[in-house]
Structure formats: structure tokens, C-alpha cells
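Take a look at the structures below.
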Structure P
Amino acid sequence: MPLTERDVPDPDIDDRAHAHVLAIAKGLSETLAEAIARVGPLAIPPPPQQSVAERLCVEVVNQQLSVRAAAAIWSRVEAAAAGMGLTPWAFFVHEHDATLRACGLSGAKVRALQAIRAADEAGMLDATLAALPHVERSAILCRIKGVGPWTADMIGIFHYGDPDIWPLGDVAAVGCLRRLTGLTDTAAVAAAFAPYRSHLARYAWRIKDLPPSGTPVA
């Protein structure tokens, strides 16, 4: 599938977002501002999955797991499907429940993957979602069994490239912002960063993994 205009990274937007987020951070917390400055402008890549249904499946696997653990499980799913001459998408049907569980997926996640496939086949996940505001899109996505607000936020940030989502249910982003500002109401803190709250979240995820101060950021 060819990239659309909204999928192509725009360095100018990345620079504007960095300048905006850094300026707001300087008025809130010197520690937060220093960390954002160390990271620098973030290059936002296009989504790796061709469809929102595929991305939903990946995010369901990611739920409550580290990136490494989720990637390992997804690799096992891909390998098991390939061993049967199938794509992972074709694998998400009831006859493969036991194999999916053996790959490390919980019963709830197996059912969620099957529900996503059913929603896509029913036409719920068509191209019209891209034009909807995040709140409306999330309401539709959350009708799918196993898809909740956190997953909908990840879809908005990483698949649709919405620049202004604060993922209140994300433990890592929320914890990082609380630690660096000393404030507990991260929704209120993040509101000051509009219209680039998604960029604030991306900074929080990067900052969480920063090496000690004084070490260059890769």
C-alpha cells in the first residue's frame, strides 16, 4: 500500500513540536525540560502496518507486556502461522486457539485478536476511521472485545499519527511525567502541551530509557 500524505514524516512538524514541548516544559520543570532537550526533535516514522486491523492486533499483544516480551510472542505467532502456510491474520480463528495459546497469548488476547478480525470483516475498521476525531474513533474501537482506551490511544498515536493524545492509561508515560514534574495530575499537566500531547508521550517513553545524565543519547 503506498504512503499517503499524512503518513510521510515531516521534519518541520517534528521541529515545531519539539520547540513547543520544550518551551512549555521549561515553565513547568527544569528536570523535564533538560531531559527533552537531551532527546532533541523526534522523527516520527510512518506506521509499519498497512491497516488499522493489523496494528490493533499488534497492540493487543503488547498489552501489559514489555516491548521485548511482546515482540517475542508476536514472532512466535508469525512463525507458527508460517509453518502452516498462513499469515498471522488467517491464524486468528477458533481452530487455532491452542496454537495461539502455546505462543504465549492469554485466552483473553486470543479472543481479542479474533474479535478484531471479525470487526474488520464486518466493515468496522474501514478508511473512514482516519477522518474521525480521536474521541469518536476510540468509541468505535472500544466496542471491539479486548480493545480498551489504552489500545485506542496507541492506535491514535502510532497508526493515525494524531499529534495531540495523552495516554492516561499508560503507566510508563504517566510515571515518567509524574517523576520529572513532581505533579500527580498528568492529564492537567499534559493539557498545557496541546496540540502536541502525543509528542509529550513519545518524549516520556524515550526519557524513561535515557542513559545517565552526561551520556550521549543514541
Structure Q
Amino acid sequence: MFTGLIEGVGRIRALEPVGGDVRLRIDVGSLPFDGVALGESIAVSGVCLTVIEFDAASFAADASTETLSLTTLGGLEVGHAVNLERAMRPTDRLGGHLVSGHVDGVGRVLSVHDDARAQRWRFAAPAALLKYIATKGSICVDGVSLTVNAVDGEGFEVALIPHTVSHTAFASTQVGDAVNLEVDLVARYVERLLAAREGT
């Protein structure tokens, strides 16, 4: 599990085709990397990946064909900036919201506008996900825990404070770019409970 509070920004160092899928080598950049271990989970722009190799400045992780097809990872190029967060520990503060690292769909940046010192970002979202997105609820965009300011039939809007922009890959994200979306886990469980109650 993750919190959606980004710990560092890294970059894709290499993308190596292996047996039909891809092995990613990621430079950890500003991510605190002390005590990393084989098999631990790291969220890469919101996608939970398993560390299979590492050195002092990078790690490698395999991405399955399903992961590549359902997230933005399949379209990234060498040098692309990525948000990084190591899995939370039981003693960590939950400053964002509970994030699984299992991406629900891919959205797209529709617009970015200044709003005093903050920025208003608007994202398109797949129609199937919009029912899980609520005003003032939580959503994870490229691994970043954000609060929804508005939602309509096309997508949703959030506000990014200067700290968020400067300490995440949003600093290099542009209008038109694809982003990974993970809806709030609570919404998923509520839907499942209601469906079970109705016998569907």
C-alpha cells in the first residue's frame, strides 16, 4: 500500500524488451533509497512495481503486458520523469489516502490554469471511472494523492499547490499527456457491498 505522497522524482533510464514484456530501469533521482530490498514495492507514477535488481542510484522492475496496456508505462520513453513512492510502513503517517498502486484507467490532461499561486488542472477520465469520482473525494493521478474540486461528465478538476508541482513530475507534465488514474478504494468497496446486498 501507498499514501500518494510522492517521495521523489526519477527518470526512465532504459526500457528492455524481455520475452514479450518489458524490463524498466529507473534512476531513483531524489527518492530516499537507503535500505531498499529485493522484492519490495515501489510505485512508479502510480503503478506498483517489484524491485528485481538495484544499485545505489537505480532499480529494475518488470512490467507485464497487462500493466503496459492498462497504464502509461507502455508509452514512456527513456528520460521521462516519473513519480516515485516506496511502500508505506505500518508506523507511517497516512498523509494522503490509501493507494494500492493498481491503476484503474488512463486519463489525459485537458487544461492547466493559474489560480493565484496554485494551478487548476483538468483531466479527462474514462466514463467507466467517473462514477467513482466525487467532489471533495480523493483520487490518485500518476501516483499523487489529490482532492477533487469538481467533476462532470467528461472528467474532473484538482488544484495543485506550488509544492506539489515542484516536487513531482507534474513540473514536466503538459496538456495532452496521458496520466494514470486510481480511484478511491472506499468507492470500490461500497459499490461491491451494495451489489452483494442487491444479489448481483
Structure R
Amino acid sequence: MKYSISIFLLAVMLFTGHALHAATGENNQAQVGEPAPDFTLVDSNGQEHTLSDFQGQFVVLEWLNHDCPFVRKFYSVGEMQRLQRHYGEQDVVWLSIISSREGQQGHMTPDQINATFEDKDVKAAAVLIDEPGDVGRMYNARTTPHMFVINPDGVLIYDGAIDSNSSANPATIEDAENYVVSALEAAMNGREVATPTTRPYGCSVKY
């Protein structure tokens, strides 16, 4: 009898602990329509960036792997740089994030990131290093690119693919709907985001 009571009490403790874990937000995961989980990462120049510091501005998060052909689709023709420049001029903060761990495709040292940044004329505000993959997992970043848009209130308003054509061919960019552009243009003009979630495509994030 005592053994059964002990098992029962243990089960109650485990259930209660799980409930508290969820209620206190310790298992914080990004979800469209909810406040974007805060994080702090260091960029390729050693400078810290905290997401909540950008409250009051639109923020784009771009998961990045320059060895991925789906990323090269946009960078090889300057399309990603064009978007970064265009929205940067409108006070949108564009943060590229590398979650590839050491020894995996897409992993880069800070010096390699800066050299690539210059070579490809990247216009992102910063390239952030998430080598442990904690932030990537928090946002469930699955592919490169995987894109997120956060509004000035800090709410996640888009999560998914960069555009509607999952080919790695740059020739498909022109006729595809760019979901990031659609989300930004709608929200910046006071409209609802018509497509707040899509299925991301690209190379898997190399955690």
C-alpha cells in the first residue's frame, strides 16, 4: 500500500513540475501571434545583440548557411542583399543567424563571416553566431533560409519560407511571392498579414 502511495505521489510531483515548467515559460518556443522569445547573441564582430533592444522596430530573422544552394539562390544574384538594403533604409532590423555547429556545413568563424559579408556585399544589420543552436531550436528554425518577421510590439507575425517557389534556381525569384515582403508591407501599412505561416524550404539547419 505504501509503495502504491509513493508511486502516486511521485506521479503527482512529476506532473506538477511539468505544469510549472510550461507555465513559467521555461520551455519558451516561438509562435506566430505571440511575443517573440527574447535572446542575446554575439555577432561576427564580438558585439552583443538582444532582440528586445529592437522593440519599436520591425525585425527580420534570417537563418543562414552560405554553403546551401537555396541560400545561394538569393545571394548569388543580389536579391537577399537588395531586400536587406531596402528594408534597412526603412528602419527594419535584419539579423542573419548562423546555427551550424563546428564541423558542419555552414559553420563559419567570425573572420570568415566578415570576409563573406564583404565579398557578397551583405546588407544585414549583423550576422549572429548561434553555434550551440539554442536560439535556432527556440524558434524551431528548420531550414536555410528560414525567415521570421517580428513587429514593433515584439510579436512574431511571420514564420516560414522566404518565397513561394521552393526551387534553388534564381530564375524563379521574379515570379514567386516573397512572403517576407508581403508580411512587412502588410504590417507596415496597418494591414493583417494574409499568410502568417508557411512551410520553410532549403537545407536543414546543421545543429
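Observations
- Parent structure of the calculated result -9500, given that helix-only ellipticity at 222 nm (-39500 (n - 2.57) for each DSSP H run of 4 or more, over all residues; to 500) is the read-out and P, Q, R the choices: R
- Structure responsible for 5, 29, 39, 22, 5, 0, with P(r) over Cα pairs in 5 Å bins from 0, in percent, for residues 129-168 alone calculated and labels P, Q, R on offer: P
Computed from the coordinates by the stated procedures, all read-outs in this text should not be read as laboratory data. Everything quoted here is computed from the prediction, not taken from an experiment.
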